[in-house]
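S.K.: Below you'll find the structures, each written out as structure tokens.
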Structure 1
Amino acid sequence: MAQKVYDMLEARGYIAQVSHEELRDKLNNEKITFYLGIDMTGDSLTAGHFQTLMALKHLQDAGHQMILLIGGGTTLVPDPTGKNEMRQIMSPETIQQNAEGIMKQMEKFFKFGGDGGAIMVNNADWLTKLNYIDFLRTYGPYFSINRMLAMETYATRLEHGLTLLEFNYLPMQSYDFLHLYREYGCVMQCGGTDQWSNLLGGVDLIRRVENGQAYALTFNLLTTSDGVKMGKSVSGAVWLDPERTSPYEFYQYWRNVEDESVEMLLKRLTMKSMEEIVQLTQEGGSALNQAKEILAWELTNTIHGAEEADKAQAASRALFAGQGDLENVPTSVLGDAIGREWLDIFMEVGLIKTKSEGRRLMAQNGLSVNDERLSDPYATAVEADFTQGYALLRKGKKSYHKLTLV
């Protein structure tokens, strides 16, 4: 294998933790089978998953066999990791619905089936068939309660009341790794840094039960230069589902990232070469703005396709660079807008969540209509606001919404 994929992942800033240093040599010089597990707690992935999926794409492109594990079984048992309260118990029907939505998004990143294609499995196929007593008798002796309670997985929940249901999560995820090791020869599990304890549980179980060697690899979080986790917009999480985050909003999020993050994001979220990235980011000013446009277009193209990426770019330029038109700016039709308070309208189109938020933004000169700042919380829409055929609403400096009456 010509490409030294571990070295490349490290150079791009993906790798956070690795269970064994020898994994570098295995990934660089051998072909292995690895997996990522995703629980079905929602029907869409977010920007927070983007980096992990790109890292896995690099591994697949380097010739390693990928298994994508849909957590239809583990989602039935809430993961306690990092939670103050127990996650909501979900019905099998909701889990299946969520799985269908997420599987469609995965197909935008990976090739499935055929020679070198990823394998998709659902752990409900084996976890739901386990006999609990048999499972406890066979695998229970390999899990130390003292060690489990010391793990980060359970630390937060212990302070607020850990349930027996949640306590079973780590053994079940560990069993997933053992099952895939036996069935597919899978020797590496990937995940986020918050899953480190869970990943090590599987490595240890394989060693104890099969006397086998397995590995764990985690990826860094996407954070700003100040260490703040990325993936939140003014309207909440940045979703991969266009019904939750429109292609325009998705594009705008990445177009408006801080200057200091552009190089890092190009390395971790695009397939551009390191040489290209250096050329794009070595200068500031207008050159860096061009790099942001390339970043935003590349990511929107990956998730929503070239046509939507082009539309989003045209809309962005229309608003911020005086080019193009407003055809692709997020738009709402509100026939009864005349006479209504602007704060109510801002809430209805989704720019603010509450009137108190709106009043706070007004005090900071953060809301405007047609580039005129709103200062009166009781101001109402009038016909003169729509002389262009629309009113252009703005929150902050970068969140726009076009409002028409018909």
Structure 2
Amino acid sequence: MPERLLTRAFVAVFAANAFQELAWSLFLHFPGYLHELGADEIQIGILVGVTAIASIVVRPWIGAAMDLRGRRQVIIAGNVLHVAVLALYLTVTTLGPWIYIVRILHGLASAMLFTSLFTYAADVVPASRRTQGIAIFGISGLMPIGLGGVLGDLILSGGDFTTLFITAAALAGGALLMALPLRDVPSTDSAEKRRGFWASLGQRDLRPLWLAALVFSLSLATFFTFLKTFVIETGIGSVGLFFAVYTGTAVGLRLIAADLPDRIGHKRVMFPAFGALAAGFLVLSQADGATDMAIAGFLSGIGHGYVFPIMFGMVVTRARASERGSASAIFTAVFDVGTLVGGPLFGWTIRLGDYRAMWLVAAALVVGGTTTFAIWDRRAVVGRENVRAG
């Protein structure tokens, strides 16, 4: 019989992540608030990306703290900070220095929660069903993306961004309550020597995965940074429509076939999934109506549905058990790098060309990055096996 996935600990961390991710997902509409304050595409890209600066800087500490002190302390501290910083958005009324401070604090909270909750989930799922378990846990992050887009549309249709910020803070408070019962899972490899954060960063068979994660995160920056302004400028579809189809597709795949990568091989699923993501960008580059927006959401949802859990599962499997926190911190930090670089980069692409050019550049990035990963990872794995054999 396969080992059990839905344990009490798994359900608890799933619920905690769902609440905090729903609070985060309401900020899919935040570029619209910046637009109201007078920000252009480049400023929006910078303000969305500035949260990543703090997230990247703090990641080594988060990884070390989780490996040495456990996951729970980071989870609770991150939730407390999250509630506080979302309340601070009520004080943001201009594009002055204060908004940058709030965005940096938001980045700190997000880094702590994203890293610690996913690492905790990897701890409690059976190793033999790791990718499947991570994929199912990831539903707690995907569902809020779709719900956040729709809920944000509803809030803003009858209210304003003040209501949206209050709602987000309340949801973050719910996440804190859900996280309180969590208890750390004892390590089964406590005798293994821990090399540290930077050793994990340079580990030969992990480096290609950092590249794949960077390509994926850069591509996602187009959705989470500029989809709102794309809809505003072109009048095509809506944020809620795209993310409802996007997350519905990804969640459906994970509910129906989450075990597929574990059964037939990770890369056999990951490469077609990257191809679907690239196809989604191509559809957006030619979109002229809501139907095209829905098709793009469907294709992109296929990509996200499989790419993220496969990559994270490979990271957890290849990393030393004593360094799993550090490896998870690096993996999640790469997504902050993608946000930091992708926001301004694609903002300039829009400025120099248009939104069509941005979607085409994103498609080319995915194709080129995936090809490079495939070649590099094959050599890295062969090199690792040769070292072990020697």
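Bear in mind these aren't lab numbers, they're just calculated from the coordinates by the rules spelled out. Quantities reported herein were computed from a predicted structural model and do not represent experimental measurements. Cβ atoms are built from the backbone, for glycine too; each structure is taken alone.
S.K.: When mean count of other Cβ atoms within 10 Å over residues 128-135 is calculated for each of the structures 1, 2, which structure yields the highest value?
M.R.: Working: 1: 10.6; 2: 21.9.
Structure 2 gives the largest value of mean count of other Cβ atoms within 10 Å over residues 128-135 among 1, 2.
S.K.: Comparing mean count of other Cβ atoms within 10 Å over residues 120-127 across 1, 2, which structure shows the greatest value? Provide the component values of the computation, followed by the final result.
M.R.: Numbers: 1: 18.2; 2: 21.4.
If we compare mean count of other Cβ atoms within 10 Å over residues 120-127 over 1, 2, the biggest value is for 2.
S.K.: For the read-out helix-only ellipticity at 222 nm (-39500 (n - 2.57) for each DSSP H run of 4 or more, over all residues; to 500), a value of -28500 was computed from one structure; give its label from 1, 2.
M.R.: Details: 1: -13500; 2: -28500.
It must be structure 2, since only it matches.
S.K.: As an exercise: P(r) over Cα pairs in 5 Å bins from 0, in percent, for residues 168-279 alone, calculated from one structure in 1, 2, equals 2, 10, 16, 14, 12, 12, 13, 13, 7, 2, 0. Which structure is it?
M.R.: Going through each structure in turn, the value belongs to 1.
S.K.: Matching task: 0.95 is the computed value of FRET efficiency 1/(1 + (r/R0)^6) of positions 24 and 104 (r between Cβ atoms, R0 = 25 Å, to 0.05). Pick the structure from 1, 2. Before the final figure, lay out each step's value.
M.R.: On the way: 1: 0.15; 2: 0.95.
Label of the originating structure: 2.
S.K.: One of 1, 2 was used to calculate distance in nm of label points 7 Å out along Cα→Cβ at positions 72 and 208, giving 3.9; which? Don't skip to the end; give the middle numbers.
M.R.: Working: 1: 2.9; 2: 3.9.
Of the options listed, only 2 reproduces it.
S.K.: A further question follows. To which of 1, 2 does the computed value 44, 26, 18 (semi-axes √(5λ) of the Cα gyration tensor in Å) belong? Intermediate results must be reported in sequence, preceding the final value.
M.R.: On the way: 1: 44, 26, 18; 2: 31, 25, 20.
Label of the originating structure: 1.
S.K.: Okay, next question. Among the shown structures 1, 2, from which was the value 15 of relative contact order in percent (Cα under 8 Å, 6 or more apart) calculated? Provide the component values of the computation, followed by the final result.
M.R.: Numbers: 1: 15; 2: 29.
Answer by label: 1.
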